[in-house]
Structures are given as C-alpha cells and as structure tokens.
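Below, each structure is written out as structure tokens.
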Structure 1
Amino acid sequence: MAALGYVYDPFYLEHGVDGHPERPGRLRAIMSHLHDSGLIYSLAAIPARDATEEEILLVHTSEMLARVREARPTGVSWLDADTYLVPESYEVAVRAAGGCLAALEAINGGDVSAAFCLLRPPGHHATPSQSMGFCLFNNIAIAAGYGLERLGLQRVAIVDFDVHHGNGTQDCFQDDERVLFFSSHQYPFYPGTGHWRERGRGNIINVPLPPSEGDDAYMAAYREVCAPALRRFRPQIILVSAGFDAHFADPLAQMQVSCHGYYEIAALLRDLAAELCDGRILFTLEGGYHEVALPWSVHACIDALLGNEFTPDPLGIAPREAEADVRNVLASVKEAHNIETGVQ
C-alpha cells in the first residue's frame, strides 16, 4: 500500500486574529505534536499549491470569489459576526483549497492511497455564494468538484464528523447525485441546519444528535447508517471533513466524544475505503478548538489510517454523563433513506 500523505504549509498560519477561536495556534499545536511524537516521520509530505480561480468556481459563484479576493483589508474586516479577513486571508484560503487539490491529485496519481490535509481556514460552512462560520472557501467541496469535473470521477462520498453541520457542503451538492454527503452533528446547534428531513435528492444523509452524545452514539451512527449508505453508493473516493470540536474538552460545543472515539470512526472509514475504493480516502481539517484535544485527536486519526494501535492520550475518556437514547433518531434516518435496520 502506498504511504499516507499529509499537506501542510506554514503560510496557513498567516490568517489569524488574536482571541478568535479559529486561530493559527490550532495548527501550530498539531504540527508541534506530530513532530514531538515522531508521527510526522511516518507520513509522506505533499506540497501544497494554490487553487486557481477556475477551480474555486467549480463550486462557488464569481461574486463570492470576488468579494473575498477584493476585500484585502489593511487590518481586520468581517464577512459576518464569526468570519474575519486580514490582508493575507485570500491568499491563505486559496492555498488551503489548493492543498486539498494537491492531496487529491497525489491520491489519484497513485503516489499515496490516503492523505490528511492539515490546513486552515476550514471550509465546510462556506456555501456556493457565502463565506461564513470561520470558513472562506469550501475546501472539501472544491476537491469533490475537481474530482468530478477534472479527474473523471463519477461517485464521490463526503463524510463530515465536525460537531457543526456542514451546511455549505450540503448546499453545494444537494442536487448532485454524484455526491453522497453524510453528516453527524450536534442538533439543534449552529448553523441551524442538518435535520434528517433534509435529504436533497436522496444523496444527503444527516444524523442530528442531541447534546452530550459520546463515542457509543457516534459509532452507532457510523456503523448503522454511514457504513451501509457508503456500501450502497460505492464511492470511488471518500473525502472526510475532519472536525474535532465534538471532543468533550472542546469549548465551542457540548458533545462527549473522546480521542479514542475519533480513532474508531477513522478506522471504520479506513476499512470502508479499503473495501469500496482501493483505500482512497482524504481527510481535511475542519473545526477543533482545544489545543490539547485537537492534536491528540488528529494523532488518533492518523494512527487509524496507518493501521497503528490507538495511542492513549492525556485527556482520557469523557466524563460519565448520561447519553440520550438515539435509537429513534437513527431509526428515522434509516427509514428516510431505506437503510436496512441493524448494524451493517
């Protein structure tokens, strides 16, 4: 099997505002941890590149692209209450989107079978026409569009385990049956979308979970809904919006997932990729705002992708909070999508 690749560029650190949750320190913490642990030396470096305007326009409108490109503030400006721009932001966002494309090209060319894109700003809230929720361009949607329109792919699956619903990705592909979009997320929560009734053309699968859910509930969603849906769809590649803000230590949400829970999700997705698409799987960083939980969660996913045993983390298991019964939610999702009841 080809090596596991990674994309990182120090230019990703140039987009930042002091005190904002989506800050350069997130990525610094990940890279420091990967070097200190030695895990980085098990990975093959994939150089990032800039996305072209034509590639960004595969999923975004020209008006949105121009709005981000032409803002170029001398200090800090805001696209909404959460989403900032500094002088370097446009170029950083172009490099982030291009980092996903570089990883996709490496997988498509057989240089690696899997990759993890360690980049920022995140992307999954950016809709075709609007930057929002810390996101400027939708990195993973651009990668999916590039795979479909430029690399000849016919079926792309996107799996999103960020604690927030990937509304932007859903909006990009809700009418495109070449893309299967699966999202597990806290609900109700920002951005307010992601009910299981939101189905697109049957290619949108949302699993809205109540607050305080942890590893068991997440794994039930992935085993009982995600796995059979992917097997039925038979993607040629799996793209993963890897947000780690469902971790119990994260300050922006109320879920109870542990690093071991992320390891289990990643291992299941790795196995599905091996079964369905010759191991072709691409992870890209989305959320995650606790600078201990975040690097250890990334470590857990990389361990899973490499086939390593789980490396115990200093935060351990989640607090023992009672989880709500999610059987009714999962049953509703399965009925809406004609997924056979039971563990697949």
Structure 2
Amino acid sequence: MTSLNLIQVNPFASPQWDKIVDENPSSQFFHYSCWAKTLTNTYRFPYLYFTIPSDMCTIPLLVTKTLKGKKKAIALPFSDGCDIRCSSVTSDQLVEKLLDISRSEKIDRLEFHGTTEFQPSGGPSHSYWGHRLDISCDEKTLLKNVSPPKRRNIQKAQRLNTVVTFYNTMESVKEFYRLHCITRKRHGLPPQPVRFIDEIYLNIVASNKGQVALAQSGSSVVAGALFLFAKSEVLYKFGASDKSLQNLRSNDLVMWEAIKKYSKEGYKTLSFGKTEKFHEGLCRYKEGFGAKRVELTDHIYQVVSGKKICEAPDVNGIHNVVFRQLPIPVLRLCGELLYKYSA
C-alpha cells in the first residue's frame, strides 16, 4: 500500500480541490469545500482531505467525537451521499490505506456514508434508499410523472393562492429555520445549531450554490425547502412546514415549483436525499413526483482491528418521545449542545 499516492490537501487553501471535484463525475455537492467549511465552522471538526491527482479522485474525511470521546473519521457526517471513485485503486486498497492513516491519528472508527460506486468487500454495514428524479425533460413530461394524488394537492394549493418564491437572502434562511425547528419538534428531534444555518447562508446560499424556497399563504409562510446545487444536480436537503396549515398542501407545491424551475434552468437530476428503508411513507412522498429508488450504503470499520461492523443508526426510540414534549427554545439548546456528537 506504500505505492498509493494519497495527497493530503487543505480544501480551503487549495484552489485545485473544487476543480478536481468538478472534474470527477462521481463527486457530489458534499465533496465541495463550501460544505466542509460549513461543517468545520459550525462543529469545529478537524479535516483529513485527500486526493489522488492522477484519478481526479477526492476523499473527504471529517473527524468527529462521540460523547465518550471516541474519534471517528467520516466521509462525510450530516451528508446525504459521499461516493468515492478512484479508478487506479480498488475500494479495499483505499480502505486499507485510510485505516493506516486513522491508526496514526488515534482514530477509533472509519466510516463511509451514502456510497453507490464505492463498495468495499464484505457487504455494507447499513443500507437505505436514495431517490433521484430525471428533470431533463419538458414540463408536460414532468407533470405526467407526478402521481394523481400529488397533482390534486398541487392544484388545491394553487386554488388557495399559495405562492412559492425562491430566495438567496439571510432573511429567507432565518424564516426557513423557524419552520425547520417546528418540523424537528414534530419528528421528536432537536434542530441543528443556528450557527449551522448561518454558515449555510454564508458559504452556500449567498454564493448561489443553494436556494431557499418559501411557500406563502396570505401573510403566513407555511412551508419551505433548502436546495443545494452541484454541476447538473439539484439536491433537496431539508424540507419544513407548519403542520397546523397542512390542509394547504404547500409542501407538494414547493417541490413541484422547484422541479419546474430547476428543469428550465438546465439541471438534469433532482436528488431527494436519503430515506431509511422502513420509512415507506417518506418513500411514497418522493416517488409521488416520479423519483426512482437507488440503494445507498454505509461502510463502517473498527480501526484497530480493521474489521467491518454492521450498524444501523438509532433513528427511533424513547428520545423522540422526550424531545416532542420539549418547547422549541429548549430543543434548540439541546441541538447546540448535542448535535455535534450525533454524527
């Protein structure tokens, strides 16, 4: 493995990093330095970013800690996909090299999240669904892909004069975060720290690498979504809504307006992010717009032994019940204190 030419890179100082990301067809939005900057500025995660220049291959790792102080190198935390394609080396060879580096850095676990092409031997540690929609077609075809119930919801929102507008302003990001906090409480989870949202604006939205969509009915903002851009792909990162106004069906209108807008702007694919396989309701929501399932996998290793472990994320439990009972200011405090340990 000594012949593997891994070059460690500072993604913030090297103008070559984003250039390599652009030139590698497997790279996703989360490979870009703006995402690394958002996470490192929010959570103070150290970074271990590598390239194989001959392959135009980017390998981004951020080092997190658990509440017990255990160190994890993850490609990448809080990200919906981080595929890695290196044509000159196998996935197993790359894993062995990164395990060696992790041992030298006193890291306990090495994790790869949301991969499709990157498939080390031994089967995945965990798998879930991604959903992707081809938007490289005309509006008539896009609407034909939408299920009849979704079409009725969209028409209802339009009849009720719900208007969707796309923004690149700090005010729109803050308004989205307000709805996001309401949505996280409904799901029994704390919201991300407000600094995370500030950094998304500073590093992504303000530089036209993302947009906020807000649906307004009368004087009320009732739903919103955050979209991120990478090459020919749009990524639906977060959605949020006020459930007390669910009858307006504004979430469906937000997504439909985004599909139309980004198709007209020349994007080829809209990615709906990841969904646990047991969340059939969420899968049906995404597939109602015509999105197709793609299996995403995680690969997790104990660094000392080098052995792969099987592990599903702890997404449901008593903690959800507890969080649903807490007021939003307390939930936000929980997010500020705990979120960085949940990567």
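Where a number appears in this text, it was derived from the coordinates with a stated rule and is not lab data. Everything numeric in this text was worked out from a predicted model, so none of it was measured. Cβ atoms are built from the backbone, for glycine too; each structure is taken alone.
Of structures 1, 2, which gives 57 when percent of Cα pairs over 20 Å apart, for residues 36-227 alone is computed from the coordinates?
Values: 1: 57; 2: 69.
Among 1, 2, the structure yielding 57 for percent of Cα pairs over 20 Å apart, for residues 36-227 alone is 1.
Quick one: FRET efficiency 1/(1 + (r/R0)^6) of positions 180 and 284 (r between Cβ atoms, R0 = 25 Å, to 0.05) came out at 0.90 when computed from one of 1, 2, so which one is it? Intermediate results must be reported in sequence, preceding the final value.
On the way: 1: 0.90; 2: 0.65.
Label of the originating structure: 1.
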**Asked** So volume of the Cα convex hull per residue in Å³, for residues 92-155 alone, computed for just one structure, reads 87; which one of 1, 2 is that?
**Response** 1
**Asked** Just checking, which of 1, 2 has the largest value of distance in nm of label points 7 Å out along Cα→Cβ at positions 20 and 324?
**Response** 2
**Asked** If we compute relative contact order in percent (Cα under 8 Å, 6 or more apart) for structures 1, 2, which one ends up with the highest value?
**Response** 2
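A value of 27, 22, 21 was computed for semi-axes √(5λ) of the Cα gyration tensor in Å; which of 1, 2 is the source structure? Intermediate results must be reported in sequence, preceding the final value.
Values: 1: 27, 22, 21; 2: 34, 23, 19.
Of the structures listed, the value fits 1.
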